[in-house]
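These are the structures in question, set out in turn.
Read-outs throughout are calculated quantities, based only on the coordinates presented, and are distinct from any laboratory measurement. Keep in mind that this is a model prediction, so the values were computed, not measured. Cβ atoms are built from the backbone, for glycine too; each structure is taken alone.
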Structure I
Amino acid sequence: MTIENEDDLRKLRIISRIVYETLMIMRKQTKPGMTTLELDDIGRINLEKYGANSAPKVTYDFPGYTCISINEEAAHGIPSDRIIKPGDVVNIDVSAELDGYFGDTGGTFPVPPVDPRIEYLCQSTRAALKNAMKAAKAGAKVNQIGLAIEKTAKRTGFVTIRDLGSHGIGRGLHEEPHFIPNYYDKKDTRRLKEGQVITIEPFLSTGSNQTTTAADGWSLCTEAGNYSAQYEYTMVITKNKPMVLTVL
């Protein structure tokens, strides 16, 4: 969507802050020995406190309130009886709806002890997000986001997951532009518009550049032994740097 008035911006700020707060609470309470279902329930409680609805549930009938992906799972992991263990790489993605507006955020949080290469993967992915945001200005081509992410990945020795990417958001969870690649697509001539609401969510990986859908029909997995990281903000495009909405 493109913001049309102050009420649009106000309501987007509210839901975006709720999902970010939920993510931070879940991050703080992630610990070895708990199940991903227990972690998801922590997210559910915080969303319900504000009257917010889980976006994957209301949009896709997802079997969980948040997406929790571990190790080889890159995205859309279903909360389950899977026990979180020391050294696991946990990705949490929280999206929700309130009053007709959607917010979306995510992050990757390794459970100690943390492998130095995984820490570097996470640092590089955060850098990719920062660099992509610098390229996201009104009038710029959409493909400059993927170019910035891909350059960061190559410089740091990682690859991007090519079938996952960013997207428009606002009145729905996924809006135009429906898919913003994590790599440079020279054929993509779309341009960003002032007031446009999008997410940027780079996915960097230690080796796999594609995912496959697990037997559960939801979890998107990379190859065995592969690790990935993702960080995501919801933001509004301006003439200068984007206005990040997923903040407290």
Structure II
Amino acid sequence: MTETSKELAGKTAIVTGGARGMGRAIAALYARAGANVVMTGRTRETGHAARAAIEESGGKAIFVTADQGSNADWLRVIEETHRAFGRLDILVANAGQSFPVPTKDMSLEDFRRLNTVNLKGVFLGLKHAAESIRRHGEGGAIVLIASIVGKIGAPGFIHYSASKGGVRLMAKAAALELGAEKIRVNSIHPGFVRTDLSAMFDEKTLAPLVPLGRFGEPEDIANAALFLASKRGQFITGSELVIDGGWTVQ
């Protein structure tokens, strides 16, 4: 990206789970595109390392330690965002959990624990980010990171499938509610992407089954998140962008 392509100049973005994987790639790309970036996460050390990397590259960023499933933490994230940068324009709700459990072995606590982050946390982020964007009245963009598993399901992931399916429809309902305020809401549905979460899968076995022959990279998701947040996506809302190398069209 060149210095002349600052597509997000003057904008401020919150990226949850911004310290690693897809979130870190999105935060870094947004910063290179000129945005002020607020990264959230639960691990202070990795968060501040990600922030430092952005600053060393000439970008502007802060890291706020926060639990996505906590309403109090979300209020604090919004407060820190306004204190640092004065406004909010973009939310990328990226933070999430995934762990396989057969339904017969899944406890109610397993189900609730995952959905506290993956569904409740996304709802809280969307709610508070929309309220914050509404303050300046210029509109904005909200990108919810879902999954292909929210479209097609997967054995051993009934809790994850339910949460990501919920995120998919949350984006559509919010797009209808917020469109009149020029706040666009879309979802991204990654397939197998090379992150810490995908380490549970056997890439050597699965990659040849992907039509494009490989797992995705975090940057593949970041590029889509930039498109949806920028003026290039200004007439897109309520859409679901599948980025899976062709997995779901087989």
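Observations
- Distance in nm of label points 7 Å out along Cα→Cβ at positions 147 and 171 from the coordinates reads 1.5; which among I, II: II
- At a computed 2.6 (distance in nm of label points 7 Å out along Cα→Cβ at positions 11 and 83), which of I, II: II
- At a computed -12500 (helix-only ellipticity at 222 nm (-39500 (n - 2.57) for each DSSP H run of 4 or more, over all residues; to 500)), which of I, II: II
- Given 2.6 for distance in nm of label points 7 Å out along Cα→Cβ at positions 35 and 227, calculated: source structure among I, II: I
- Which entry (I, II) yields the derived value 23 for relative contact order in percent (Cα under 8 Å, 6 or more apart): I
- Origin of the value 13.4, 42, where Rg and Dmax of the Cα atoms in Å, for residues 131-218 alone was derived from one of I, II: I
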